[in-house]
Structure I
Amino acid sequence: MFDRIRKLGLAAALIVSPVAVMAQLGPLTDPEGVTQAQATQEAIVLDIRTGAAYETGHIPGSVPAPYGLFRGPAENPGQVVPEDKMTEVLRGLGVTAGRPIVVVHQGSDQTDFGAAARVYWTLKSSGLTDLAILNGGMNAWEKAGKPVAKGAAEAITPSDITVSYDPTWTATREDVKAIIDGKDSAELIDARPESFWKGETKHAAAAQPGTLPQSRYFTHDRWFGQDEPTLIKPDLIRELAAKNGFEAGDRLVSFCNTGHWAATNWFALSEVAGIEGVRMYPESMVGWSNAGYDMANVPGLFQNLLNKITGKY
């Protein structure tokens, strides 16, 4: 009897132990969470900054995975990387389905978080499930007094992963057109600042300023503390989502210029607020405008000329 009670007690202790708690790493983690994940779960830490930034100082054991590996060409940066190419990328980074992954950005500002969110979205769409973003990025790591390594990365053992995208979290150009044409229903959420939504400015690669018809804007920076590069606490994110009409069961499509700011809105609503089925339109307005589809809030010829003369775009 005593031995049985002892075993039950041990089992209960394991349930609440740090190792057991770390079984669910994400979606957000902190510097101590990264340390624990590396020590107890052999987590892969992907540093998505440039090579120069990585060599200047990085989390020991992390793998350099520059953001550009997860982006499309200059003329359409939000374009999804083809499956065969992403397979090569993830194999080269040593990514496997059985190990947790932490995405680390610089944490320089609120826009910078979008890079981490876009990589997270890509990894999740690639079939990887145990994912987290280091809230505050490398800046938070250094601020916490954690060790910093310098120089080139250690040798990486390639994996044999094969990418097959899950479309659950993606809205294609055709999906968006169906929504606008009334053949499907979903709310289109513009993550860009109001000036973009109003057509007062545009991305350099966009054919013209404006937004998607029938959309409303909810800027990506709403999920952060004032002038802070870290997301607010999860309960506050859920509260903010509810106050702005985002609820369980809603069909939402997040977009921006190139699927960067939109990734932050997607991450907050899908991964933190827990609204299932939130999708992102990765090509966003650059892809849409260059395809020649109808847009809303497009300035007239005179206003467009004035905006160009005054340097708005």
Structure II
Amino acid sequence: MTTRTSPVRPTLAQLRVFVAVAQAGAFSEAAAELGMSQSTLSEGVASLERTLGVQLFRRGAGGATLTGAGEQALAHAVRAVQASEDLSISLQTGSALSGTLTVAAYRSLGVHVLPPVLAALHRQHPGLNVRVLNAQMDSEGGQRLILSGQADVGLMSVAEDTALLVYPLAQDEYVAVQPVQNGAQPLSWTDLEGQTLLLPPATDSCHRLVMRHLQQHGVVPGMVMEIAEDDVIYSMVAHGVGIAIQPGLAVSPLPGGLMTLPLPVPLSRSMGVAVLPQRAGLPHIWAFMAALSAAWPSMDAQGRRPMSGPNPPRAAR
């Protein structure tokens, strides 16, 4: 009779340090994030590698990068760590919510939407810590931050074919930004033909959406300058370098000396609140959605059907 040996399974502690290093990209930053010494964290990762029998990271002067095996293991590790944390969170009720809620948001929504929402959330749940990440640090506009477990909820523009549950928030119309001295006469496609355009980098969804819109209407710009920072774009426009096309929320408040004009044919992005379907009913996410609904009446987060995915489960009461 043969005796089967049970496989050695990773511990949650090992998985937590693995996920932390993968998300931080460096052992020192992950150690600071977890509040432990770097040597303790390094030993945790090494013990996990011994348990799994594979190397998870390439260590170098530039930090820690995932190996092929590490990439394959990360999604499973994130789900395991998240499920463990969600178990504790799911049992919280009333005004005693604690822990951390991480929100990924476009800068424009962070400026115009989040402040009253987070103020109300803090009044109702003073023990709940909130972190805000820039959704545009992610080439997929924040979606990857949610899918990877780095963010709990996102305020962003999300495609309808996403795996996320998305509640509609607002339509944000794109506008042209130009110097005031150019005049307020309506903009035509001819005005944009051959014009220098100032846009975010090509990896930004805004850039792709604008260029596709222009192409659909037969407009060929003279030059497209890719600039990451809005303030730099506005300074360039003010000095007559070219015209910018940006979402309306992103240009408010507009610097002096500049004005906006509607595009000849409207273009808008659908802004929404995105969460993983299986996490939508967690108390801290539900509390955020309730505060958002109260501060932004156009979105009834608890009564309106989402743009994508099933209706969320009910939170624990």
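Here is how the numbers come out for the structure above:
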| quantity | calculated |
| --- | --- |
| Highest-scoring label, criterion being Cα Rg over 2.2 N^0.38 Å, for residues 85-252 alone, among I, II | II |
| Ranking I, II by mean count of other Cβ atoms within 10 Å over residues 213-220, the structure that comes out highest | I |
| Structure with the greatest value (metric percent of Cα pairs over 28 Å apart, set I, II) | II |
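Laboratory data are not the source of any read-out in this text; all were calculated from the coordinates shown. The model shown is predicted, which means the values in this text are computed figures rather than measured ones. Cβ atoms are built from the backbone, for glycine too; each structure is taken alone.
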